[in-house]
Structure I
Amino acid sequence: MRDMKSIEREIAAAGLSPVRLRSLPETVAEQMRSAILDGHLKPGERLIEQKLADLFGIGQPTIREALKELEYQGFVRKLPNRGTYVTDLNPTDMQKMFEVRMGLETLAVERAARNMTSAGLAQLQQHLEAMAGAAEIFDRSAFHQSDVAFHRAMWEISGNEHLSAALDRITFALFAFVLLKHHDVKGGYAAAVKQHQQILDALATNDPAKASQVFQEVTVGYWRKYRHLQID
């Protein structure tokens, strides 16, 4: 009889990965995330636990767990004595988050360039192609998912799980709410795809300094032009 380790090796060799069943709170959080990204739940809208529980046909404790996950990701904010609201980022919030994101992600890019392999490049290229496909049909949800997937893959390649976790916390929400507020500024989706291609090309050089320089230049340039952030 084969042991679990040998089975896991066979799965990995086939390019597959074990399936993890999502918990009920995770499933609810995913549906609410989609509702936010699709514009059904608006920035600033109050989320009432009892109404959500009735809507999903589940108990309020499960809703609370889902809201905790969304709060961690930055999609909702819990205000003391006021309730829970869909996050509504103002320009100052976005600029502060962007500054933190750039400091952390520059480090991740440098490390990813140093660690880059042909398999890593193929993985990033796959996410980039998904971005391009979503951009062509203006699918905001799919565009956001593939955008985040590109960055998460890059962070993973950096080899620092703490850096990856910190970036996940701030970047996920920043990308989502910029997408919601600005929709597609003319040419914005196509420009984002081009920007990510330039980052990918720089990572392929395996030169940390080059990759860092290109990442900062194209990212700051994009956010200045298409997201209207005032960045030093």
Structure II
Amino acid sequence: MSVTESISRSAARMAEAALDLVFPKRCYVCGRDGRYLCDACRQELPSLHRPFCLLCAQPLQRALPYCRRCQEQPLHIDGIRSPYLMEGPVRNMVHALKYNGVRSLAQPVGDLLAQFALQEQLKADVVVPVPLHHRKERERGYNQSLLLARACSASMGVPVADDALRRLRYTPPQARSADSEERRANVSNAFAAETTLVRGKRVLVLDDVCTTGATLEACAIALRDAGGTSVWGLTLAREA
């Protein structure tokens, strides 16, 4: 970590501590004082249980190694993992962080992702957030995936490389795309990776939600082309 980044993070922690004195932390789910996500509510989050596709993490009705799509068109990514389903309080948390500016959720969610990554033994030398196009980031004011990546990397003890991936062109929101083929077409060749930051490294690419895996797959192709030795995807939630 650079001196500038260290100073910036220290300043952010001091600012957060000052805010806590004025606005005490409350659980986002139940409203209880003390933490942004209390232990009781965390235990009630909708977990993604097996069986699921070992490549794209699509929930399956019966125990098979891969879903039909991944059997027919295997992904280039080593695999995608998500601790939770995109429903109930998890959906609310994602929308609050992504669309409503509730940045305070990034730290507890990042901690959850780090614990899950360690539990799943997702080995990584660097954590890379999925980048937003500069136009979208300017509109939103921040990249939620970068906030999550910084929190997750700090808990894992793995550096974050926020400049490792660039989005080359503006793409339509994936949530509006009709099917997996359209989603793949939206993000095909949409990313480029910085070789000096990923060559010879195991990469954990991080996003908030996985719907079909198209965005993470496009990122993985770019990271592999830049010399990444392995690329795993990690998101908080997976659409069923």
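A value of 3.8 was computed for distance in nm of label points 7 Å out along Cα→Cβ at positions 27 and 203; which of I, II is the source structure? Each step should come with its number before you reach the end.
Working: I: 3.3; II: 3.8.
Value 3.8 for distance in nm of label points 7 Å out along Cα→Cβ at positions 27 and 203 corresponds to II out of I, II.
As an exercise: P(r) over Cα pairs in 10 Å bins from 0, in percent, for residues 51-122 alone, calculated from one structure in I, II, equals 15, 29, 23, 22, 11, 0. Which structure is it? Present the calculation step by step, with values, prior to reporting the outcome.
Values: I: 15, 29, 23, 22, 11, 0; II: 18, 38, 33, 12, 0.
This figure was derived from I.
When you work out distance in nm of label points 7 Å out along Cα→Cβ at positions 35 and 67 for each of the structures I, II, which one comes out largest? Numbers along the way, then the final one.
Numbers: I: 1.2; II: 3.1.
The maximum falls on structure II.
Name the one structure among I, II that mean count of other Cβ atoms within 10 Å over residues 83-90 of 18.9 was derived from.
It must be structure II, since only it matches.
Given that distance in nm of label points 7 Å out along Cα→Cβ at positions 107 and 147, derived from a single structure, equals 2.4, which label among I, II identifies that structure? Can you show the working numbers first?
Numbers: I: 2.4; II: 1.3.
Label of the source structure: I.
Assuming 7, 28, 33, 22, 9, 1, 0 is P(r) over Cα pairs in 10 Å bins from 0, in percent as calculated from a single structure, say which of I, II it is. Provide the component values of the computation, followed by the final result.
Numbers: I: 7, 28, 33, 22, 9, 1, 0; II: 8, 32, 38, 19, 4, 0.
That value comes from structure I.
Can you tell which of I, II yields -12000 when helix-only ellipticity at 222 nm (-39500 (n - 2.57) for each DSSP H run of 4 or more, over all residues; to 500) is derived from it?
The read-out comes from structure II.
We did not get these values from a lab; they are worked out from the coordinates using the rules stated. Fair warning: this is a prediction, and the values are worked out from it, not measured in the lab. Cβ atoms are built from the backbone, for glycine too; each structure is taken alone.
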